[in-house]
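Trainee: As structure tokens, here come the structures.
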Structure 1
Amino acid sequence: MSSFFKETPFLDAGVDDASERNAFSANRLVRNSEHLSAHDLAKAWDNPNARLHLYNKGEPVLKYEGDRAHALFTLQEAAALGFEAESGIYLGVRNNLPVLAAKIAPVEELPSGYTSLDIRSMVVSGAVVAEEVATLGHGWSLLSWHANNQFCTNCGQKSEKIQAGYRRKCPACEREHFPRLDPVSIMLVIDGDRCLMGRQPHFQPGMYSCLAGFIEPGETLEGAVRREVLEEAGIQVSAVRYHSTQPWPFPHTLMIGCFAQAASTDITMDVTELEDCRWFGRDEVGQMLTREQELKTPPPMAIAHQLIKMFYDVSG
């Protein structure tokens with residue numbers, strides 16, 4: 001086993017919570033989702049101090065003040081923008097005030113002073129503070145789930161929002177439906193002072209990243225890591241160590257980051273999944289992390305960047 005695996009404090013990487021370094025992880029809302037009802041949603045709509053996240057055709061609506069964007073709006077601002085109350089859901093409480101999410105009637109151009117921006121670009125630009133980024137992702141995950149799960153999967157009847165939007169229930173058969181969450185293993189495979197990265201055809205030019213794949217029913221996290229690495233790169237994996245997680249609202253994924261110890265090194269790439277896959281030495285990884293070279297890693301918003309950076313920092 002490499003010294004990286006023997007010496008690295010994987011569970012916290014020397015910080016209180018390694019997940020806090022990942023985008024969408026700074027959600028401070030108090031949810032109390034198990035105890036919510038339609039009354040709580042109605043009460044929030046009646047609170048003049050309530051705040052809303054709004055979305056135009058899937059993109060958060062923002063209001064700029066200088067170089068900083070704000071993504072929380074008053075009920076009056078939401079009404080002026082034409083929000084659709086029937087889409088509204090309750091997210092939680094922040095500073096003793098309710099926070100909701102809703103769509104606005106789709107428009108090509110917002111009124112002066114407002115704009116909309118896709119969530120990835122919003123994070124990369126750093127225009128919105130981390131806490132609002134996290135709750136925007138939270139809101140979009142739930143709104144998109146509601147939009148795509150209007151009918152009961154048991155009997156086919158139209159279902160209804162309950163628990164202020166944290167569940168749906170069929171009035172015909174009384175089946176309850178819970179928000180979807182897709183767990184994904186994302187892993188950096190280590191062999192001494194080098195790591196394994198691959199690229200898919202849709203990646204930005206020159207970008208390489210960790211391997212990743214959905215965790216399947218009946219599978220452990222460690223099992224998913226070993227299976228995905230073997231399927232995509234033909235590499236056998238021994239030890240697996242957890243690092244951190246990242247909510248990924250595209251639309252409702254939880255990325256679970258790990259390091260994996262290579263037990264073999266000859267690559268047999270799955271060409272249906274990857275465009276390229278190879279080993280990178282530590283020095284080359286350091287150059288890629290600057291993102292100023294022809295080859296580069298994902299941006300800091302991504303959990304993959306944090307895994308790669310930790311390997312570089314610790315393996316030196």
Structure 2
Amino acid sequence: MSVIVYMFRRFVQSIPVLIAVTLIAFSIIHLVPGDPARLMLGTRATDESVAILRERLGLDQPLPRQYIDFVTNAAHLEFGESLFLRTPIGPLIAVRGRNTVSLLVYSVVVSLLIAVPLAIVAAVRKNRPMDHLVRLFTTLTFAMPAFWTALLLVLLFSLRLRLFPTSGLGQGVTKYIVSLTLPAVTIGFYLAPVLLRSLRASLVETLSAEFVEAARARGLGERRVVFKHVLRNSMIAMVTVLGVNVGFLISGAVVIENVFAIPGLGSLMVSSLIARDYPVIIALTLTFGVAVVFVNLLVDLSYAIFDPRIRL
């Protein structure tokens with residue numbers, strides 16, 4: 001089975017999940033107690049203004065018609081206009097989404113740079129002092145709340161050492177990356193222990209496999225055995241954990257973006273919840289859900305790359 005056929009089958013299996021995501025996003029405004037239009041405008045709104053807003057949001061149409069219009073507009077990336085910011089929601093999500101995606105990608109890179117070398121060291125030196133130190137590190141970093149880690153990093157690297165800005169995004173590529181460093185390290189410290197533990201356990205198991213002993217018997221050096229044979233066969237476990245934690249990464253970005261005042265999707269969600277801007281909330285819910293499904297498709301593709309047997 002080719003990779004294309006394998007991915008097509010995975011995509012077909014994801015369609016029911018996408019439908020469920022659209023139903024959940026569509027149901028948000030209808031699950032709000034009372035009249036959503038009146039809640040958005042406030043108790044002092046007139047009946048005429050409430051009726052105008054209901055017509056504008058399509059709430060005066062039958063539910064099946066509302067859902068069809070919602071899915072059709074979402075497929076064309078048309079989510080209407082923000083009631084609070086008075087701007088089209090689609091371009092707003094696109095602009096804010098670039099910052100969030102950049103932050104999450106940077107965070108994953110940081111976590112991999114931490115997790116992979118330490119996991120290899122811990123697995124090769126199993127039950128030795130270095131292994132115990134690595135496991136102690138994972139316990140401490142995983143136990144620290146993300147916002148507390150963020151405040152410590154700001155206190156040390158921003159206020160005392162003045163190496164990084166305390167908040168906001170800089171102009172230009174270099175300043176942009178520098179301003180994202182502390183937020184990315186904060187999220188990376190949360191994700192790295194999870195990846196490290198799963199990769200270490202997989203490495204320990206693979207190191208005792210028969211094909212590893214056969215590679216050593218053929219005279220291959222230990223470094224080549226670990227990096228060429230053991231590491232690749234152990235990556236699936238870590239990739240799986242990474243895919244599962246995508247939702248947690250997004251939720252962590254919501255907190256970190258507000259701590260560092262980063263104009264991303266997380267801070268937009270918080271401000272929209274406070275302002276009761278339901279069109280933006282619905283669009284963000286759909287965006288986050290589709291993003292999780294898409295990342296899991298990428299994880300399935302990586303399975304086929306790391307282990308061709310999975311395609312069978």
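Where a number appears in this text, it was derived from the coordinates with a stated rule and is not lab data. Keep in mind the model is a prediction, meaning the values are calculated, not measured. Cβ atoms are built from the backbone, for glycine too; each structure is taken alone.
Trainee: To which of 1, 2 does the computed value 0.75 (FRET efficiency 1/(1 + (r/R0)^6) of positions 236 and 292 (r between Cβ atoms, R0 = 41 Å, to 0.05)) belong?
Mentor: The value was obtained from structure 1.
Trainee: Next question, about the same structure. To test your reading of the models, identify which of 1, 2 gives 3.4 for distance in nm of label points 7 Å out along Cα→Cβ at positions 100 and 244 when calculated.
Mentor: 1
Trainee: For distance in nm of label points 7 Å out along Cα→Cβ at positions 260 and 276, which of the structures 1, 2 scores highest?
Mentor: 2
Trainee: Assign the value 39, calculated as percent of Cα pairs over 31 Å apart, to the correct structure from 1, 2.
Mentor: Structure 1 accounts for this read-out.
Trainee: Still on this structure: Where does the value 27 come from, among 1, 2, when relative contact order in percent (Cα under 8 Å, 6 or more apart) is the thing being computed?
Mentor: This value belongs to structure 2.
Trainee: Now for a separate question. One of 1, 2 was used to calculate semi-axes √(5λ) of the Cα gyration tensor in Å, for residues 44-179 alone, giving 47, 21, 16; which?
Mentor: Working through the options, I get structure 2.
Trainee: Could you figure out which one of 1, 2 the value -7500 for helix-only ellipticity at 222 nm (-39500 (n - 2.57) for each DSSP H run of 4 or more, over all residues; to 500) was computed from?
Mentor: Attributed to the structure labelled 1.
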